[in-house]
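In structure tokens below, several structures.
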Structure I
Amino acid sequence: MSDPQSPEVEAWKRFCQRIEALGERILEDDFPNAPRDRTEGIAHLADQVSCWLGWAIPHGDPATPFFHRSNDLFTQWGGPNQDNAYHHARVEPGRRYRIAGRMQSCEHFVITFRVGFMHMKEWGTKASITSVERGIEPGDDFEILVGGDGSDPDFFPIPDGVTTLSLREYYVDWQEAEPATFTIECLDDVPAPLPSAETLVGQLDHALEQVESSMFGWNDYLKEHRAEGQDNVFAPQQTVAKGLSDARYAFLFWNLAPGEALVIETDVPRARYWGLQLATMGWFEQVDPIHRITSINHRQAIPSADGLIRFVLAHEDPGVPNWLDTAGHPVGLLTYRWFWPESDPSPSARHVPFEGVRDALPPDTPTIDAATRRDEIRARKRHLAWRFRT
């Protein structure tokens, strides 16, 4: 029989007890607490437990790294981009690593060298590598060497303090095609590790810290940003301090009763990538990306004849192009992203009755019937099945 006082057991008990308490805590009034919010919140908590245990334990050793999928369709936190697949691996400055694979249908990728994640006390991006800079295109094979002691010019140095290599794959043209393959390996000679109680205790405590920081941190982040602005109005553009330097964002917190809608109008930024996406309050997850259209990027958006692009954010289908479906959420976050920009857009939003949506659009706005909308959603589902295949 195991010793109930062993450090591993005590760490596991501590983890379980605090997760149980956290499940009660997120039902309080400073979190979203309508019945639907509570259901989504408990599901999100379970998702965070799965995510951070997976990150802390099987992906916890920088000497034997493997890519861990998180912050996308299945384990979400921090408002993930629907056009990305995200992977993370442990790395350590001074060690040498080889990242290799094949682009397949991936259009481009970004590798960032990070200190932790944004919801942690210590975090930041210290360097990046992009496929565009390296001349890597869809279908190409590639190899990237990182780390080392700085003496080999073929190796991209890992800055001091970095703990994590993060990978964003971009799929802007949502097609049914093979996604990219990425591998990472440590090139140093590494002895086989032995099980260690001290290591496991540290990993469990790290997973607990990540779960708690994610649950509290993103809820606070959304409340603070909403309080700084006005509902149904775009806040001034922002960059994320210590984040990807070429990323720009504009937030709009919607607050729509039944029978209301927002008509969003924007000029087109000169940027390698741009798009609008919806996220939930509290949990900062994507609003249902599988069964609904809750993101539209620059390849998917249909412009008006005057060159501007107009979106409709509504609870019901208005029968026009560029509908963003709230999935019935009365309140949420719309994020306008534009990356690697040469110019900035000037988006605006008009709060209108749902029955007045078409009057707020140009007269030549086409009609999208129910069958066409179903076809759009089916096409998106087929792409997601490819992008997140086993």
Structure II
Amino acid sequence: MAAIELSGVCKRYGERAEAVRDLDLAIEDGEFTILVGPSGCGKSTTLRMIAGLESLSAGTLKIAGERVNDVAAKDRDIAMVFQNYALYPHMSVRANMGFALKLAGIGGEEIERRVAAAARTLDLEPHLDRKPGKLSGGQRQRVAMGRAIVRDPKAFLMDEPLSNLDAKLRVQMRAALSRLQSRLGTTTVYVTHDQTEAMTLGDRVAVMREGVLQQFDSPRVLYNHPANLFVAGFIGSPAMNFFGGELVGAFVRTALGPIPLPERQCRSLEASRNGSRRVIVGIRPESFEDAALAPAGREGFTFSASIELTELMGAEIYAYFAAETHSELTGVAAAEELRALRDDGGGEVEDEAGGGRAVARVSAASRVRSGERRELWLDAGELYLFDADTGVALERSLGGRPEEPARPPSFGL
């Protein structure tokens, strides 16, 4: 096992294309770290630099305390698991798992011992003499993981290993992979574009955008305390709703109406605003409820909404309603983050008329219906406020304490 440290790491292609920029990342020994972000954010390039498949343009990379910038991939003692399995079709499962050990000159008895141990761990013992073509997708992915496990490397590097599986199998393999990493305790760096995988698998998650690290923290902290608009909108499913807002006394004025702010938040914001009153208000779908089912004794804000679409998800209902979700006064940096979220399918949704649409996650007991107006309730203590110019979070304590979320996120499950 080994810690992995990246300091000021950059990767440039030519003079202008910069895939990764000034990346500082300290991955602890035995930690399961996720690199997540939209396509082109630099996560796979980062993984390939750790593996030695890409050279660093600048910065330092250390594995187990040793600088490895100029160390060849084969000498870094890491094992990779790829999206496409990369199995030899003419070899049995047993031969596939032991092939790298054979090339390394390890004796037959030791190879057999390691393969047998990995097969027991991965429940592959009944399939050791079968060819990959006779296996299911999940079994083939387990063989690919077994091939990495038998090497007993310092670290596992995984590049979207579950993306070729169907939805049900992906959920099963997520759970199996989490248990396996916990049992082995091997440092693991896992790349995915799927924030559900990131939030359910990782000890810590690094969110990247356009080659720049946005935030690196535990899943719960990312969810409850996003550092900026992009992290807030990228993490969570359905995505956070964003509204243009203005601070007016003890309220924040939005398209939904004037929402009251708790006294402690007013004091904190007053100390940090430097005279500016414009903000972007973030509200997670689970902070809404049907007003008829609002929890008693909780400070909230009730408003009337025109329901355009409902989706029954079994235990809850997603209710989409018309709302002005953007601000013409948004600064350039904040506007870029919102645009990146829209391009990636997160954040606000435009309706056919070019306006905005927000989504509320309400109880399945609600009688909310498409095409009607409905009173919705909002937990006023669950607002996220961001600087309208920079997109940076203004008050990190908003959105509930990390150890006590008001309502658990679904993460698309």
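No lab work stands behind these numbers, since they all come straight from the coordinates. Since the structure is predicted, the reported quantities are computational estimates derived from the model, not experimental observations. Cβ atoms are built from the backbone, for glycine too; each structure is taken alone.
Odds and ends about this structure:
- Source structure (of I, II) for distance in nm of label points 7 Å out along Cα→Cβ at positions 147 and 259, computed value 6.2: I
- When mean count of other Cβ atoms within 10 Å over residues 291-298 is computed for each of I, II, the largest belongs to: I
- Value 168, calculated as volume of the Cα convex hull per residue in Å³, assigned to which of I, II: II
- Distance in nm of label points 7 Å out along Cα→Cβ at positions 75 and 379 derived as 5.4 - corresponding label from I, II: II
- Between structures I, II, the calculation of distance in nm of label points 7 Å out along Cα→Cβ at positions 107 and 371 yields its largest number for II.
- When distance in nm of label points 7 Å out along Cα→Cβ at positions 59 and 179 is worked out for each of I, II, structure II gives the greatest result.
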